[in-house]
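Take a look at the structures below.
FYI, it's all coordinate maths here, none of it is from the lab. Since the model is a prediction, treat every value here as computed from it, not as a measurement. Cβ atoms are built from the backbone, for glycine too; each structure is taken alone.
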Structure P
Amino acid sequence: MKKTINIVCLLILLLAAACKKEGDFVVKPLKAIEPVTFAGGYVLGDTLTLYFDGVKMRDYFGPIGSDWETTRIAFEEDRASMELKRKKTGETVYQKTFDIKDADNAIPKLYFDGAKMQPAYTYPTPQGAEYTANFYLDFPAGSGTADISLEMIEYRMDGNTPVILGVTSVPIASNIQPGKWTEYVTLPMMPTLPNTHPESGFAPYICVKKAGKNEYYVVNKDEEIFTTIERNSLQLQLPDEYTTNGLVQSYHLYGKTYSGISAVISNDLVRVFPK
């Protein structure tokens, strides 16, 4: 017991001694803790790592949103430095210095396009009643190119079980290369198809598939077909016969795994950066 107490006391002394380095405290007292106001933003093509005064805080990929509302700056000196660095290269792509005297520590909305920081994501104004869209495929190297199509799933119910009777595919975008935005494509109207069974119906999905193949981009083992379709779909809006106003959509597509289950995640940057 006495030996244990002596060891603990020695550790305390060592820690106390470690608090000073050449007469300066390593762990300095804080002068203030102030909130940060951030307008949000978006990151694609790489992960950005947030640092405050050289200390790593967290990583960002995809939408940057409301979690910044609880972010605080700890001022050890009269100024504090924030940096966003590329995870792949360590390059600093955004830097801002905060002053303890500032009434408001604000960060504008930011967009990282995979190469550099931009003030916003830009896109064309809708023309007439035309619906257009472009896509950014953000998957690891070797994942391959992709197609996007409207899948009209005809099915009927057998009790509580859906039975697929057929699939009609309408191409939207073909041979999408990873790591860059596609050109804008004009979106087709939602088709009206005849039923092949008196009790059948149609379920429309906008799906991501392997380029040139009738295979979905992400497939989980032993998964029911409708679940696979849903995990490869995005909420792309198509025009119909009643459409009068045009629409522009820009979808960032990437993969994410929850509890061992993979899925395609999609975000429309037009909604993140409204005009």
Structure Q
Amino acid sequence: GKAMTDEELLRVEAIVNDKVWEAVPVKVYADVPIDEARGMGAMALFGEKYGDRVRVVQVGDMPPTEPSFSRELCGGVHVRNTGQIGVVKILHEASVASGVRRITAVAGPRALQWAREQENAVAVAADLLKANPKDLVSAVERAIDNLKEEKKKRGRMVVQTGGQNATYTDVSGIELVTEHLAEVEAEDAKLVVDKLSAPGRVVVVFNTAEGKVGITCSVGAEARARGGHAGNLLREVAKIVGGGGGGKPEFATAGGKDPSKVGEAMASVSGVLVGMLV
């Protein structure tokens, strides 16, 4: 079966807690023949193995022949009354077999502990954002907006300065431009590549951030006419930084996981390009 939605989980939680707060008696039928238990409508856990005689736990004191809120095969220790459970808090649900899903929840003191942990997490987050806990959502939204704005400013700065520290090399009549942008995201590196691109140029920009390497390449029309191919170029270069990638003749991207090899990879670009040009 498909995953339960948040709304469905909330409804289940509400139904269960309503029954808990009704303080309904819990009845146990011990040493019941398995066939008789099934005749009572007792639910069995999928994949569980049961003996010839089982224990049936029923929520409600109705006769075993009448429908109940819950009637299951279970060998655990149980409360005598649902009110003793206190409260039930659903944590999550997941698939355990084809068509079968399991809900994980906490109850009683453990549910209170969970609530205190959540309350503490909210308090810590609010303190970090210098906000009142009840205003945490709006404080997070403001922080995200500020982060986006700072990212835009940094992107504009990267584009403005892009090319200033680049290496310009003549490779058989084609201008090769290579540059390494440290602590820069791939989207900003692409803007720099767009800025530096020209018909007679091959532009390769490396960007590193959070221990990862990105490579973006453009090959101008004149360079493509002579055999230049961005995708094929990066496919070879990216191997050096422990990654891969590719793309079209005019534009390609690649990634890697070894920033320490960026210098070596940059130095290899001209050799790979020479092997392509005719």
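Brief remarks follow.
- Computed 24.3 for mean projected area of the Cα convex hull in nm² - originating structure among P, Q: P
- Value 7.4, calculated as distance in nm of label points 7 Å out along Cα→Cβ at positions 32 and 224, assigned to which of P, Q: Q
- Value 10, calculated as relative contact order in percent (Cα under 8 Å, 6 or more apart), assigned to which of P, Q: Q
- If distance in nm of label points 7 Å out along Cα→Cβ at positions 120 and 264 is computed and equals 4.6, the structure in P, Q: Q
- Which of P, Q yields 2.2 [distance in nm of label points 7 Å out along Cα→Cβ at positions 104 and 128, calculated]: Q
- Structure (P, Q) behind the derived value 0.20 of FRET efficiency 1/(1 + (r/R0)^6) of positions 152 and 200 (r between Cβ atoms, R0 = 25 Å, to 0.05): Q
- Structure (P, Q) behind the derived value 1.2 of distance in nm of label points 7 Å out along Cα→Cβ at positions 208 and 232: P
- Structure responsible for -12500, with helix-only ellipticity at 222 nm (-39500 (n - 2.57) for each DSSP H run of 4 or more, over all residues; to 500) calculated and labels P, Q on offer: Q
- Taking FRET efficiency 1/(1 + (r/R0)^6) of positions 136 and 168 (r between Cβ atoms, R0 = 25 Å, to 0.05) as the criterion, the top structure among P, Q is P, with the largest value.
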